[in-house]
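Engineer: The following blocks contain the structures, represented as structure tokens.
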Structure 1
Amino acid sequence: MLTLAELGAYIREHHHRDLFRLETLPAYSAASDGGDYERFLRGEPGPTVDKTAWIDTLRTATAAGRAWRRLRLIHTPITDYERYACTWGYPDNVAAGEDVRVLVVPTGDRTHERVGDFFVLDDRHVIRSVYDAHGALQGAQIQHGTEADTLIGVRDLLWERAQPFTQWWAGTHTGTAQVA
């Protein structure tokens, strides 16, 4: 299993034109949030974590023609963590060039358990993310053969059905989005 540092190195080595990430969990526990999730829950005005390096990475990569794509499953009803990511995370990523899309899953849908989180790099390198019960990343596993081919097919199917984040998020505020 790859560590977080090894995962980062693998992505840097194999992402030349397209990176896809599927996020399926209702919530994540990430040290990089730096307490911002708790601040969001308390209704504080904005994030304190400096995301300048991350935004610069996205902006530089996409300007060089290396796509970053993210598909986020949104649960019904939307979780507090999903609302946090949609409010304090994805808008900055989209502004920096990441193509973020959303697919709303109905109440009781267990897609996140059946599919799980994964990356596809340049349509051929597939990496499955491994999380603990609290949504903390434990590592990642490189997938090969039929498993990799299946996940690439899942990526294609879900991406086709998903809405651009900005369009979907605007609809949540006008009452037209598909989130309870």
Structure 2
Amino acid sequence: MEIKLNLIPPNKKEEIKKNKRLKTAIKSEVVLTVLLVGFFIVLLSFRYILDVGLSGEAILNSEIEKADQFEKIKDYNKQFNEANDQIKQIALIDQSQLYWSRVFVKISQLIPAGIAVDSLETENYMVTLSGHADMRGDLIGFKSGLESEDCFSDVDLPLSNLVDKADAEFKIVFKVDEGCLKKQADK
């Protein structure tokens, strides 16, 4: 008979799971970024190839002056415009992408040693953190840290969470500034 003991504390298990999820999210972002850069490179090479072809067509049209050659140039211009429109749409999508990992990093830097976060929920730009605080002072310090962060506002820690001096369960709700989630917020 074999007995297996799992000596990892529950809060460490959660931390390990969170780290795995964070690594997965970062890997996904890297893969998507590489794909996007590759797509831009392919589009730029197509544009270069089409520009070379177009200049050759322009020389041929000036020498031969055929009407059907001018139609091809119009088609190429239309294709260029469509490709440019697609690139603009991709750039708009990239600019509107939200990067929640920045918020998670800021929160993890603010959590003191006596605080254990059990759950994190987001809805629109509101974040709800639930967990356990060893001491009331740790919880008050955590709330002050959240309030001092520029990316967070409307930090709400109900007074009912501060009743117990030790071993307090808490629930903090705060709003995340949209600018902190955007790509240009990276400094």
Structure 3
Amino acid sequence: MTAKLKLATTSLAGCFGCHMSFLDIDERILNLCELVEFDRSPLTDIKHCSPRVDIGLIEGGVCNAENVHTLREFRASCRTLVAVGACAINGGIPALRNHLSLKDCFSSVYLDGLGVVNPQIPDDPELPLLLDKVYPIQSVVKVDYFLPGCPPSAEMFWYFLTELFSGREPCFPSQMMHYD
């Protein structure tokens, strides 16, 4: 019997939709469990990767110092790193703030926003330090594969993983490359 591959997942700045789409592989997750051992993942509630993970799936853009730390730690543990979804690949919706300065962004949300009752910019030292922009993960670490979409479909996840597990280089058929 061959050893199972270790698969880890994590999320940075995003909506967690890519993880939800991954779960949409439905009962095929049982087939996946025959091939992989889940490491860090919301499925396992493991907070940090084992020292060596075969494949890491990461969603979300990089918007704060905590994201940078998580991403670098995740990359160091993963032999193969996969940027999953628009936020990881190009910043996605969180990157819409990139056209504003942090000062303008904070003012708009915490001082001038609709329904603001006690206008003040949060300054709790426990809050992660925001970066000047939201960055795609390849701006911080080396990425081996990109799984496009917002979110990528369950079929795309399944195809990608089964190709990778079979030792083939994933090359998406054109019918999978749509955004709706």
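Engineer: Tell me which of 1, 2, 3 gives 18.0, 62 when you compute Rg and Dmax of the Cα atoms in Å.
Structural biologist: Here the read-out was taken from 3.
Engineer: Another question about this same structure. Taking FRET efficiency 1/(1 + (r/R0)^6) of positions 101 and 165 (r between Cβ atoms, R0 = 35 Å, to 0.05) for each of 1, 2, 3, which is largest?
Structural biologist: 1
Engineer: I've got another one for you. Suppose you compute helix-only ellipticity at 222 nm (-39500 (n - 2.57) for each DSSP H run of 4 or more, over all residues; to 500) for every structure in 1, 2, 3: which one lands on -8000?
Structural biologist: Going label by label, the one that fits is 3.
Engineer: Further question on the same structure: Among 1, 2, 3, considering only relative contact order in percent (Cα under 8 Å, 6 or more apart), which has the greatest calculated value?
Structural biologist: Looking at the calculated values, the largest one is 1.
Computed from the coordinates by the stated procedures, all read-outs in this text should not be read as laboratory data. Here the structure is a predicted model, which means the values were calculated and not measured. Cβ atoms are built from the backbone, for glycine too; each structure is taken alone.
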